[in-house]
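*Asks:* Please go over the structures that come below.
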Structure P
Amino acid sequence: MSQLAIYNFGFLVGLVLVQAFLVVGFVRCLLRFRRPLIADAEAPKAAVVLALRGGDPFLVDCLRGLLTQDYPHYDIHVVVDHVDDPAHRIVQDVLNSEQPDNLYLQFLTAPLETCSLKCSSVVQAIRSLDASYEFV
């Protein structure tokens with residue numbers, strides 16, 4: 001083997017060792033970092049906005065998953081494009097079976113001409129929120 005090949009091999013091994021050392025240090029820092037959780041009473045109120053159009057096969061699972069979150073203060077605001085939309089029936093079935101007190105259903109009343117129906121639904125839902133919500 002030539003001297004240059006031995007030098008290059010040693011240099012690459014050194015780089016790999018330095019990289020491995022840095023990765024181990026980074027992982028140790030990540031494992032040591034612990035942020036204390038806030039109490040449920042201190043958790044800010046949040047709103048989940050769900051703009052729906054069409055019947056999705058996983059919509060029931062999505063809604064039930066949202067309803068079983070362990071976050072203490074949140075509401076789910078669902079905006080469906082139209083009363084005849086297949087998503088309306090699915091949401092209504094979940095409302096009837098689960099009877100949640102934090103799920104609000106509304107229909108898109110005035111679609112904006114400057115954006116899509118989905119964006120119009122999100123805008124309508126956010127405009128309907130009061131000032132008590134800190135996160136959307």
Structure Q
Amino acid sequence: AQLEGLLHHNQSLQGALNDSLSANSHLKDENTLLKAQVSAANSLPSQAPPPPTFDESRVQDYEAKIQGLAAEVTRLTTELKTSQEGQKSLSEELERVRKDQDDLLELLADQDIKLNDYKMRLLSLGHPVEEDIAPPAAQPT
């Protein structure tokens with residue numbers, strides 16, 4: 001029985017040894033692969049990539065376009081301000097005209113009331129009143 005126990009222990013140790021040898025082989029392969037990668041990386045130039053080259057004429061073209069667009073924005077801003085000021089002025093004038101129109105309509109209504117009063121007085125005094133009398137300047141001569 002003691003012999004069987006030792007044999008069983010020996011077999012388990014053999015299995016552990018085989019597992020260790022397999023893992024060792026795998027690690028050696030990985031180590032070799034990593035060394036090859038490091039070697040390949042070191043063989044490449046270690047310089048940073050060159051900075052991008054700029055086509056100076058394109059840069060100048062873009063700067064000119066930017067300046068042109070900035071001038072256009074300034075011009076349009078000024079034009080917008082001018083238009084807004086003109087609109088404000090016209091709105092104020094429209095309000096004045098509306099107020100004047102309201103005042104004139106009120107005066108016209110007052111005149112119409114007075115005219116009706118005078119017609120009523122004339123009628124009460126016995127004078128005939130014609131409804132649509134044309135103004136003297138409008139009568140043919």
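*Asks:* State the single structure among P, Q that was used to calculate FRET efficiency 1/(1 + (r/R0)^6) of positions 60 and 108 (r between Cβ atoms, R0 = 30 Å, to 0.05), giving 0.90.
*Replies:* Label of the source structure: P.
*Asks:* A follow-up question, please. Taking 13.9 as the value of distance in nm of label points 7 Å out along Cα→Cβ at positions 12 and 124 derived from one of the structures shown (P, Q), identify that structure.
*Replies:* Structure of origin is Q.
*Asks:* Which of P, Q yields 7.9 for distance in nm of label points 7 Å out along Cα→Cβ at positions 4 and 92, as computed?
*Replies:* Label of the source structure: P.
*Asks:* Comparing distance in nm of label points 7 Å out along Cα→Cβ at positions 44 and 116 across P, Q, which structure shows the greatest value?
*Replies:* Greatest value across P, Q: structure Q.
*Asks:* From which structure (P, Q) was helix-only ellipticity at 222 nm (-39500 (n - 2.57) for each DSSP H run of 4 or more, over all residues; to 500) calculated, if the value obtained is -29500?
*Replies:* Q
*Asks:* Computing Kirkwood radius over Cα pairs in Å for each of P, Q, which one ends up highest?
*Replies:* Comparing P, Q, the top value of Kirkwood radius over Cα pairs in Å belongs to Q.
None of the figures in this text is laboratory data; all of them are computed from the coordinates on show. If you're wondering where the values come from, they're calculated on a predicted model, not measured in any experiment. Cβ atoms are built from the backbone, for glycine too; each structure is taken alone.
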